[in-house]
Structure I
Amino acid sequence: MLRILTFLLAFVVLSSAAQAGKIGDDGLHKQDWFALTFRDIAEDIETAAADGKRLVLIFEQRGCIYCAKMHEELLSDPEVADYIKENYVVVQYNMFGDEEVTDLDGEVLTEKSAARKWGYVFTPTMVFLPDVVPAEQTSVSRAAVATMPGAFGKWTFLNMFKWVKERGYEGDEHFQKYHARVIAELREAGRL
């Protein structure tokens with residue numbers, strides 16, 4: 001009996017680790033569907049648009065418990081992951097990384113200096129970019145259509161991706177009102 005319990009416990013632990021994605025050499029959790037790019041933001045926006053998708057940057061850091069939670073509970077949820085994969089190109093950034101990044105204004109930075117320049121101080125932070133490269137040179141933080149700092153529950157997280165995809169930022173319905181409306185609809189439909 002003890003052997004069976006030990007086996008089951010090991011299976012649960014290994015299954016949880018597999019769902020969370022693997023951890024890379026940089027200490028960040030990885031999803032096999034995250035895009036690997038040259039980190040030229042304008043080029044990444046164009047590549048995403050060519051595939052009918054939007055670009056989202058996710059800033060994370062080594063040892064971030066909220067990043068781990070995002071990978072374990074949100075990005076491993078098929079409903080969340082499938083929606084994001086279908087509609088977005090996701091590029092992961094290391095808040096304290098040294099990889100080269102080219103901002104929309106043409107400035108070449110490291111990941112950590114880009115995070116400072118753009119004012120991102122929380123991990124995880126999701127940065128939603130426009131579906132076309134801005135006509136005038138600007139920074140990522142000025143061009144972003146929405147930013148989600150921190151880890152949230154499933155519906156807040158997923159609804160932000162949906163709100164951006166539906167271009168809610170262009171209308172009169174603030175994200176919080178949109179989110180409340182969607183939650184009410186889910187409750188009415190018996191999904192919550």
Structure II
Amino acid sequence: MSTAALPQDGRRLRAVRTRARILEALLELIDEGRPEPTAAEIAERAGVALRSIAQHFKTREQLLGALAEKHLARLPSSEPATITGTFDERLVAFVSGRGRALETSVAIRQMGRSAEGRWEAISAAFEEVGRQRRKELQRAFAAELAAKDSWVLEAADAASSGSFWDSLRQGQGLSVKRANSVVQETLRRLLSP
């Protein structure tokens with residue numbers, strides 16, 4: 001490797017690290033309940049100069065798009081490790097995984113709802129998460145859904161959604177355990193053979 005390539009590679013590595021720190025700082029602030037932190041707050045948390053944010057993200061849309069990608073990558077799957085087993089085994093595994101995924105993303109979901117109509121990247125991320133979650137549901141319960149009318153998939157999708165989860169957790173004040181029980185029983189009644 002030539003010595004001329006070293007400084008450029010070093011700059012690239014620093015740029016990658018700075019970008020990652022900015023996104024991590026933004027995600028931390030949102031997770032702490034700050035849905036729209038200022039650029040100064042993000043820079044301070046990331047330990048970077050304020051101008052670094054504008055250097056790495058030319059628009060707020062770019063920043064939110066990168067944030068959405070980072071958030072999607074950190075979400076645990078709610079799909080059971082295996083889609084075999086009895087209906088009850090698959091149901092328990094699915095709801096447990098979905099509950100963990102929804103608990104992980106409460107703050108970002110709240111931020112996203114407030115920004116959804118304003119930022120295309122957030123709307124696109126919400127749509128992608130919705131598609132992924134519906135596919136997980138369809139794979140976990142393919143046999144049961146095949147024997148049901150199409151509205152059952154729509155109802156099961158809604159019953160295992162972030163909106164439903166948030167209404168149970170924040171709206172009704174249920175514990176994670178109780179919210180899991182409600183989702184599980186709702187899906188059991190919709191999907192059981």
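Assorted remarks:
- Label whose coordinates, when distance in nm of label points 7 Å out along Cα→Cβ at positions 46 and 182 is calculated, return 3.8 (choices I, II): II
- Winner on distance in nm of label points 7 Å out along Cα→Cβ at positions 94 and 142 once structures I, II are ranked, highest first: I
- Origin of the value -12500, where helix-only ellipticity at 222 nm (-39500 (n - 2.57) for each DSSP H run of 4 or more, over all residues; to 500) was derived from one of I, II: I
Quick note: the coordinates plus some simple rules give every number you see, no bench work behind them. Treat the numbers as computed from the prediction; the structure is a model and nothing was measured. Cβ atoms are built from the backbone, for glycine too; each structure is taken alone.
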